[in-house]
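Asks: These are the structures in question, set out in turn.
Derivation of every value follows stated rules applied to the coordinates shown; laboratory data play no part. Not measured: the values here are computed from a predicted model. Cβ atoms are built from the backbone, for glycine too; each structure is taken alone.
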Structure I
Amino acid sequence: MTQSSSSRAGAIVLLAAALAGLAVALYAYITPLTGVTGTLGALVVILACLALALMALLLAALKGRGARIALRVLVLIGLVATFVAGLLLHQWWIGVAMVVGFVGLILDMCRTPHTTRPAHP
């Protein structure tokens, strides 16, 4: 796998996980008798999943090393916070989606750097 497709694969997995979490949170927020219908907690998870999806798109587009590292830290914080919020809402599938998103973040971090420096003899 080339470095750009490896990076894109991680961002795509992260995006898919964020959208899956968004779908589950929307279902829980809208559907009656889920236990969290119309609650502020479910609404916060919806907004967090939207933010994670936006950050996944930015992660695929960014080129600078420092910006990518900063965005990865923000994504990690967002994944952990959304995971905890999903578990507190008893929406286990949101937790599963955030674990999948963490796998996507790991895939994105495992890519090779853009530039390699020649070794000095």
Structure II
Amino acid sequence: MLKPYLYISLTSHKGRGVFTRERIPAGTVVEVAPVIVLPGRDRAHLDHTLLHDYIFEWGKTKEECCMALGYIPIYNHHYKSNCEYFMDFDDHTIMVKTVRTIEKGEELTINYNGDWDDAKRVWFDVRE
């Protein structure tokens, strides 16, 4: 499930990102995307590729990883993101939900640390 008002466009300095053509109220589920789950041994290989920046740790013990489909890999990081994501390990999906109202034309962001306002430093330089 992907809301029809979402679209991908270039950002000013982060490459591509996910944006909205409509105002989105807080608490709105904007996407539920399937994932491809991979065993932990495959992560060692992926960590040496460009996919390293697009995979998620997966499972309750984070021993696996996954590649999300849909727009999920395109959401950019922000330490105080306007969306949060939830992993459903049983259904093999990731859901993205807004944490505040997002205005028309605004970029939707997630916090790569997992919690929408987690300030722990990520593995790359962040230009917010």
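Asks: Given that helix-only ellipticity at 222 nm (-39500 (n - 2.57) for each DSSP H run of 4 or more, over all residues; to 500), derived from a single structure, equals -26500, which label among I, II identifies that structure?
Replies: Working through the options, I get structure I.
Asks: Hey, relative contact order in percent (Cα under 8 Å, 6 or more apart) derived from one of I, II reads 30; which structure? Please report the intermediate quantities before stating the final value.
Replies: Numbers: I: 40; II: 30.
This value belongs to structure II.
Asks: Out of I, II, choose the structure whose coordinates give mean count of other Cβ atoms within 10 Å over residues 10-17 equal to 21.9 when calculated.
Replies: Working: I: 21.9; II: 11.8.
Computed on structure I.
Asks: Tell me which of I, II gives 1.21 when you compute Cα Rg over 2.2 N^0.38 Å.
Replies: Derived from the structure labelled I.
Asks: Work out the source of 12.8 here, i.e. which of I, II gives that when Kirkwood radius over Cα pairs in Å, for residues 18-89 alone is computed. Don't skip to the answer; put the middle values down first.
Replies: On the way: I: 12.8; II: 13.7.
The correct label is I.
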